[in-house]
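Bear in mind that the values in this text are calculations on the coordinates, not laboratory data. On a predicted model such as this, the values are computed, not experimentally measured, just so you know. Cβ atoms are built from the backbone, for glycine too; each structure is taken alone.
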Structure I
Amino acid sequence: MTESTRLETGEAAPSFTLVDQDGASVSLSDYAGQKVVVYFYPAAMTPGCTTQACDFRDNLSSLKSAGYQVLGLSKDAPAKLKKFRERDQVNFPLLSDEDLSAHRAYGAWGEKSLYGKTVTGVLRSTFVIDEAGKIELAWYNVKATGHVASLRKKLGLDA
């Protein structure tokens with residue numbers, strides 16, 4: 001199965017337990033009762049993914065003050081995530097989903113167009129999960145540049 005089902009607002013967020021950049025297990029359930037932004041990106045240390053991670057990094061304090069935690073997920077190995085985190089001073093957990101189980105559960109793996117060709121890969125996607133573990137926002141095919149500003153607007157944080 002290459003294409004995964006897209007999630008909709010109000011659905012229960014699929015649970016996951018993955019390892020972070022330091023090899024520690026992190027579960028979505030660790031954040032029960034909190035609002036969480038879970039974003040999927042194609043590859044650590046690539047230009048677009050670096051732009052997006054730095055955007056979250058630079059906005060983390062304002063997101064946290066609004067009650068949101070941030071988790072970045074990719075198919076990269078923990079060692080690569082550790083280098084990415086150190087190189088760019090990423091200040092939130094980066095989780096490794098090498099078997100793509102979370103990507104598939106969230107619909108963040110499937111067909112996309114890349115340089116005019118149809119390929120199967122990571123669909124840059126962002127999910128906001130509410131305190132009850134429900135999808136508050138499911139946003140597929142996001143743009144790396146300006147993403148957090150757009151997300152803040154969707155969440156009503158720039159009022």
Structure II
Amino acid sequence: MNFLANLHPLIIHFPIALLTLYVALEIVSQIFNKKFLINFTHVILLVGVISGIGAVLTGNLEFQQLTESGKLTLTHIEIISNHEYYATLTLWYFFAILILKTYFYLKKKNAGLFNYLFIIFALGGFYLIIKTAKIGGRLVYEYGIGTNLFN
């Protein structure tokens with residue numbers, strides 16, 4: 001499991017990039033309303049959520065590994081727990097958007113008002129990405145968590 005836990009810093013950038021790209025594409029696809037763009041946006045969201053699962057799982061493994069090492073202080077645990085909370089919330093949030101978008105896609109229904117609400121949902125998700133990343137950055141840059149400086 002050490003190997004998987006050590007993958008977190010490598011994996012995490014994929015869902016950040018893909019879900020951020022999804023947010024931008026959601027706005028653009030609603031403005032231009034082109035079928036290929038709407039489909040591409042859906043695929044990017046799907047891949048972003050799948051990569052997010054890997055990021056959350058490897059992050060949880062890394063937290064478990066650090067906890068077992070006995071090197072974490074209560075401050076570390078509190079900040080990591082906060083980071084974990086927002087990361088999990090972000091993943092579930094984008095998963096809910098994916099379910100809604102897939103429902104409308106499979107029913108071949110125009111989402112109507114939901115088309116514009118998806119922009120608001122996407123922007124809310126972007127806020128969660130930023131909040132999670134800010135806490136993660138603090139763990140790395142202020143406390144050295146996940147670096148050789150902490151070990």
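Using the calculated result -0.39, -0.86, -1.06 for log10 I(q)/I(0) by the Debye sum over Cα atoms at q = 0.14, 0.23, 0.29 Å⁻¹, for residues 91-130 alone, pick out the matching structure from I, II. Label of the originating structure: I. Where does the value -1.05 come from, among I, II, when log10 I(q)/I(0) by the Debye sum over Cα atoms at q = 0.19 Å⁻¹ is the thing being computed? Traced to structure II. Among candidates I, II, the computation of helix-only ellipticity at 222 nm (-39500 (n - 2.57) for each DSSP H run of 4 or more, over all residues; to 500) that gave -8000 used structure I.
Distance in nm of label points 7 Å out along Cα→Cβ at positions 11 and 139 computed as 1.3: which structure among I, II?
So the calculation was done on II.
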